[in-house]
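The following blocks contain the structures, represented as structure tokens.
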Structure I
Amino acid sequence: MTCLIDGHEIEIITIEDILQKISKSTANLTDEQKIIMKLNLLQYEYEKLTDVINCLPKMQKELYKLRDGISRELKIAEADVKKITVMK
């Protein structure tokens, strides 16, 4: 899944992407090493994703505050433009 925001692409990868990445990075290892490396890499991905998921509510709260601040400033700017138009 991807989202395009102001020209920046944000992509959510799939489990297939992760498994393919692991497969490529463990290609030259023994079967035993592959199993251990797969376990370690999956654990790492799981922990990092958990960190991101846990951070999302805080990020959402801050993004809403930022949007509210922008909304207030936008209303002020729109009112200022109306004043300029009336003065002319």
Structure II
Amino acid sequence: CTIEHIMSQTLTEEWKRDLGENFQAIHDKYLHTIGNLTLTGYNQEYSNNSFQEKRDMEKGFKQSPLRLNQGLRDLESFGEKEIEK
């Protein structure tokens, strides 16, 4: 397994839109916090994909056997509120 940033290290336009107008402050504050990190065996495949793509892709968060990722399965979006939980 490798460590995966749920909110990508490089913000795409989709991530910026999903995070809202304060996207840069949210990214700076939460990028390397425990609430934004998980484990995966497929780090390179996740890349800078949106949360929805990481969740729904083959071997994504929805299909992860890791208990750590079970809370990500049913989330519609991933932002400041979800990171703080």
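Summary table
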quantity: Computed -8000 for helix-only ellipticity at 222 nm (-39500 (n - 2.57) for each DSSP H run of 4 or more, over all residues; to 500) - originating structure among I, II; calculated: II
quantity: With mean count of other Cβ atoms within 10 Å over residues 25-32 derived as 15.1, matching label from I, II; calculated: II
quantity: Value 11.7, 34, calculated as Rg and Dmax of the Cα atoms in Å, assigned to which of I, II; calculated: II
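Bear in mind these aren't lab numbers, they're just calculated from the coordinates by the rules spelled out. Since the structure is predicted, the reported quantities are computational estimates derived from the model, not experimental observations. Cβ atoms are built from the backbone, for glycine too; each structure is taken alone.
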